[in-house]
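Got some structures for you, see below.
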Structure P
């Protein structure tokens, strides 16, 4: 399991009964949020957990709301000590449970940054494509690692606006980052026609979604065909392809197979896949937070 354990401004305190209690610290103030998160880890004593600042209630009709238990700011900053430099993010609880960041992804940010730094030390260009890029965690990490170009693609204009804010507070405005509000599948097809090539591709797709023009995305049906298309965008000297999944049906073994068939069969290289996790320090357990598959050139292992 890849465990994101370098955080200073964030920690997972408790996990159990399908819920977790998270704490973002050292920014404007300490803020604790509690929400349901995936499968039940263990049945326990959640009634003895400390009262959070915000408790998320899910609606039967979709979405939900945060109940304010104690005062906390509308939004606040946290930072992460990435391999390429300190990254900063705005945190803001939303009606769809999200807070603007998936902290377990920090292990993937460092993976990408390390590969970029290694290639840049050879004075080589590194162009990165970040698909389903959300609020830009991976985008910031790649830019801070001195990627030549980062292309950030997301169907949500609101998420792109937040990503731009994160770029600004991280002091990365001078880095070459292109923000594209578009359906990722459509964007990839256009890049293929243009003959564009990338040295690293990151995919963090949702289970379901719609593009700006109502395009329907269903992960199980669309993922493998999109990975195959993305293989056409990899440069001969590409260094990585990273594929995330939060869907329980797509295990690390499935992601491994997708990358071996979709990327490795064309590019060679090596594939590894495993679960992502966050350590719940008050309970001594690790909360599973999805899976990741990583393709790398053999010399980058």
Structure Q
């Protein structure tokens, strides 16, 4: 199984652990990731709301490069990167005028996009191409007695629900079960964490994070896993802020889902950058039977 891999900006900085663990998991499962050549920012978040055409253009540039690299799906680990490219594909397919404008812009750099690339999230690839059963068969550390809150974020399955239910996704839940863990009841699983609002409207974002952490704590989760790098940063790095504002005492480890999958598959914890977590996860994982 071969895919063109788009790491995304955060994978080179605040979420390097996501990139490292994604590569490690794919290696264990025989998934061949070929990094997208000369990739650029996906043009999501605030930029899209200010300059829509330019945002589509820089997203389409990545897709045009992928199209030239071969007939392979593009795989992203960032919810925003995945959503932005999928959105670009949908808009270009339904709006010929926009497609012409984008290709006119791309032509200035000697590129052209025909619209043939399929964009997918790594979670989709793992559960649908590799499969729950195949992953379960490769488990080296069965996550028995581990109670996990699966947090999908607000962008992974919305708006179209390409590979999961838009309002009540279940792929992470089923993946946890395949590894022997217990996904706790978590109604907040597809709610927003505040995203980039943490840098512009911190009070609102901190409140959203409080609600997500409160939900996980009420469900007695040992840890939270996420499928989005920004969600992981917001829920982990800002827990002390949440505690200070709301008088709480949360100390819930938050992992990229690939880190927990990699641990279950027997990857070295250093290979997954588990020691880099803001909230240590060692004690929680130590409770998993050897």
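Rule-based calculations on the coordinates, nothing more; no lab input. All values reported here derive from a predicted model rather than from experimental measurement. Cβ atoms are built from the backbone, for glycine too; each structure is taken alone.
Looking at structures P, Q, which one was Cα extents along the principal axes in Å calculated from, given that it came out as 55, 39, 39?
This value belongs to structure P.
Using mean projected area of the Cα convex hull in nm², for residues 204-243 alone, single out the structure from P, Q with the greatest value.
Biggest value here belongs to P.
Hey, volume of the Cα convex hull per residue in Å³, for residues 156-195 alone derived from one of P, Q reads 64; which structure?
P
I've got another one for you. P, Q: which one has relative contact order in percent (Cα under 8 Å, 6 or more apart), as calculated, at 15?
Working: P: 15; Q: 21.
Here the read-out was taken from P.
Any idea which of P, Q comes out highest on mean count of other Cβ atoms within 10 Å over residues 68-75?
Q
While we're here: So helix-only ellipticity at 222 nm (-39500 (n - 2.57) for each DSSP H run of 4 or more, over all residues; to 500), computed for just one structure, reads -7000; which one of P, Q is that?
Comparing all candidates, it corresponds to P.
Thinking only about Cα Rg over 2.2 N^0.38 Å, for residues 52-131 alone, which of P, Q has the largest value?
P
P, Q: which one has FRET efficiency 1/(1 + (r/R0)^6) of positions 164 and 220 (r between Cβ atoms, R0 = 35 Å, to 0.05), as calculated, at 0.90?
It must be structure Q, since only it matches.
On mean count of other Cβ atoms within 10 Å over residues 76-83, which of the structures labelled P, Q is highest? Numbers along the way, then the final one.
Working: P: 19.1; Q: 27.1.
Ranking P, Q on mean count of other Cβ atoms within 10 Å over residues 76-83, first place is Q.
Hey, another quick one. One of P, Q was used to compute P(r) over Cα pairs in 10 Å bins from 0, in percent, for residues 92-267 alone, and the result was 10, 39, 40, 11, 0. Which label is that?
Attributed to the structure labelled P.
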